[in-house]
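These are the structures, in structure tokens.
Each reported figure results from applying straightforward, stated rules to the coordinates on display, with no laboratory input. Since the structure is predicted, the reported quantities are computational estimates derived from the model, not experimental observations. Cβ atoms are built from the backbone, for glycine too; each structure is taken alone.
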Structure P
Amino acid sequence: MSPAEISDLIEDATLDFTLGDHEAALKKLDAALEADPQSFAGWHAKAEILFDLRQLDQALEAAEKALALDAQDIHIHTSLSRIWMERGDKAKAEHHGAQARILGWKEQLRSEKP
């Protein structure tokens, strides 16, 4: 499967999720991740869908795989903060929330430079 096909599959899965078809979305993400286990977008999307289904252990596992691929992504830290909060670990939730804020500030500072 080409990178473009994997990207299209992830986008299709995101649409399925948006339309409420979690099962179809997860099947497409599993296919994309089988083809490219290093897909940050695939792992992050899977984490969000599993979180929505309240499958918190699986959501955490997917989110941690995404984090390992890109620890500088604001959105994965936000996802992890939400997952940890739902799991009842306020300290870990706050840690990831703070990481997201720091990354956001860094991005803002970079964009403000002439």
Structure Q
Amino acid sequence: MAIKLYMDHHVPRAITVGLRLRGVDVIIPLEDGTSEMDDPELLDRAEELGRVLFTQDDDLLAEATKRQRSGIPFVGVIYAHQLKVSIGTCVEDLEIIAKAGEPEDLANRVQYLPLTK
């Protein structure tokens, strides 16, 4: 089963479009009616939908880390720094994760991009 992705509010549209062109199942908060949610609520929404959350937001990364330390389960987060990982690399790495991984691979984890340095 492929990994389905849920994009954070701050992810550039080009990443979502690139993934969709490659056949990756992606939802953005605007399509889900959740574009005004705070980070904890957004992570909860991703959990409800069974989708791994992709973000470039340090605050959301901090929320995932807090949950890890507190033992609060979450579906998983993939993080890429806005200035250090290109849009093309995000698309390529997210496609690999989505098509080759299983949802349980990322449960309660934070995966950092790029996959290779």
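33 is what came out when relative contact order in percent (Cα under 8 Å, 6 or more apart) was calculated for one structure; which of P, Q is it? Matching structure: Q.
Here helix-only ellipticity at 222 nm (-39500 (n - 2.57) for each DSSP H run of 4 or more, over all residues; to 500) has been calculated and equals -13500, so which of P, Q was it run on?
Source structure for this number: Q.
Out of P, Q, which one gives 1.9 for distance in nm of label points 7 Å out along Cα→Cβ at positions 27 and 43 as computed from the coordinates? Label of the source structure: Q. Which of P, Q yields 20.9 for mean count of other Cβ atoms within 10 Å over residues 3-10, as computed? Among P, Q, the structure yielding 20.9 for mean count of other Cβ atoms within 10 Å over residues 3-10 is Q.
Thinking of P, Q, which structure, once semi-axes √(5λ) of the Cα gyration tensor in Å is computed, gives back 19, 15, 15? Source structure: Q.
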